[in-house]
Structure P
Amino acid sequence: MIRVAAVGDVHIDADVVGRYRPALDQLGDCADVLLLAGDLTRHGTVAEAKCVATEFGGLPVPVIAVLGNHDHHSDQPDEVTKVLEDAGITVLEGSGTVQTFGGTRLGVAGAKGFGGGFAGRCGSDFGEPEMKAFIRTTSRIADRLGEVLRGLDCDVLVALTHYAPVPETLAGEPLEIYPFLGSYLLGQAIDSAPTALALHGHAHHGSERGTTPGGVRVRNVAHPVIKQAYSVFHVATADADALTATSRA
């Protein structure tokens, strides 16, 4: 059993530093790894990234993250990533990592993701070049995520994105903005591999639980949804259906 802690949409700036740290310092007692599902900063500045590094660096467990749309706002994702990686945080974008805990290999494939909508209510690669670019961006990211998921050699496989792969975890958000919160293409990528768990953020007013068409458990771990410093998921190594969760204040 691998214990995966996760949270997203923490939107750290100087005034937030220290808010999560008391619970984070207890991570070694309840989790093997911490996954951050994007929107780590408010506006994607280097100064905010340094605040994230202060809050989430030097923890008793490995920390793996993807960036979110807020982390791209200042057009400095590379600089933000460097600050986080210098603090020991692994940042994934169309890439993966394998970590071993007690002899069990956990594989995490990560990508920010993008929008487009869901089956029956989605954009298509047709028409104006702006629409084609929008959908092709999602398609490219999803294709890469699927490749990474299928390529990781591990015992437990987790997908980490910022945008949602299913509409169920968006319930509570206005229907009009679903296309800007996620895409069914991410769900297809997750279903293309033996994924045990998919984690995302982005939907502050969404719901916590969903399932891909292929049966993969999906959890929205945006902080406004889980209302805790992090949730901890106990993921079985041999049986992907065995999943339990706890939370920490």
Structure Q
Amino acid sequence: MNGVNRAILIFRSKEGLVDAALRRWLNAARDALKSREFFSAALSGGNTPAPLYARLAVERDFPWHNTHIFQVDERFVPYDHDENNYHFINTSLLRHVPISPKNIHPILTFEPSPQASADRYEQDLTSFCKSFRMRVPRIDLVILGIGEDGHTASLFPDTPALSEKQRFAVAVTPADPSKKERITLTLPVLNNAVHVLVMALGKNKAGAVREVVENDQSTLPASLVKPEKGSLTFLLDEDAGSLLSDKKRFISR
């Protein structure tokens, strides 16, 4: 990852990690709104970012009316399914804050196929780009996780999505059928972000974290996230960072 503006922060408590993520969200929004009229964020589902969304849900003074929310990825399951990321993000955060519905950009799964859902999401992303004169979405803050197999977003090892250069969103069929079919943002979008936060908790993530952070030749999907003109920050608990040879910083709470 030479040349990437990268930081690795390891926390003794989940509260400290969430505090750091919240500060970075607020700072990213402040910086974005200094130069233009909106702040944009792409959110992941899952348990790891849930405490961050709970904190954001009570940030009533945040400029939600100037905020655009996107999804990083989605499983091709109905909205009311317990594994639907948009349902999780909506119920844990969006319905609690004064954000305009037109500023929410979900991945909708009522289409007949994952590819059709990806096409619809890409149309939304393209319209967003045209509105703000972008060629590729320039998202201010992307929240990612990392899987035990090194996947991030719904970019899984050995899937065609990893080599996508043109599209903003694609359908993905993981090798493991229990993972369900997916729709995901592509690497061109992730690597055009202003800030990327990778949040990881637990010893089961330690091996993948070490490979991604320390092996410059790694081909794991999370290793391919290298913001070209942005920053990449890993926010780890002690378990997820336990195999790193150079622990950059501890922040205790």
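Nothing in this text is a laboratory measurement; each read-out follows from the coordinates by a stated rule. Predicted model only: the values in this text are computed from it and were never measured. Cβ atoms are built from the backbone, for glycine too; each structure is taken alone.
Given a value of 0.8 for distance in nm of label points 7 Å out along Cα→Cβ at positions 170 and 202, calculated from one of P, Q, which structure does it belong to?
So the calculation was done on P.
Suppose Kirkwood radius over Cα pairs in Å, for residues 98-217 alone works out to 14.5; of P, Q, which structure was it derived from?
P
If you rank structures P, Q by relative contact order in percent (Cα under 8 Å, 6 or more apart), which sits at the top with the largest value?
Result for relative contact order in percent (Cα under 8 Å, 6 or more apart) over P, Q: largest is Q.
Quick check: 26.6 is what I get for mean count of other Cβ atoms within 10 Å over residues 194-201, calculated from one of P, Q. Which structure matches?
Traced to structure P.
Among the shown structures P, Q, from which was the value -0.21, -0.78, -0.92, -1.44 of log10 I(q)/I(0) by the Debye sum over Cα atoms at q = 0.07, 0.13, 0.14, 0.17 Å⁻¹ calculated?
The read-out was computed on structure Q.
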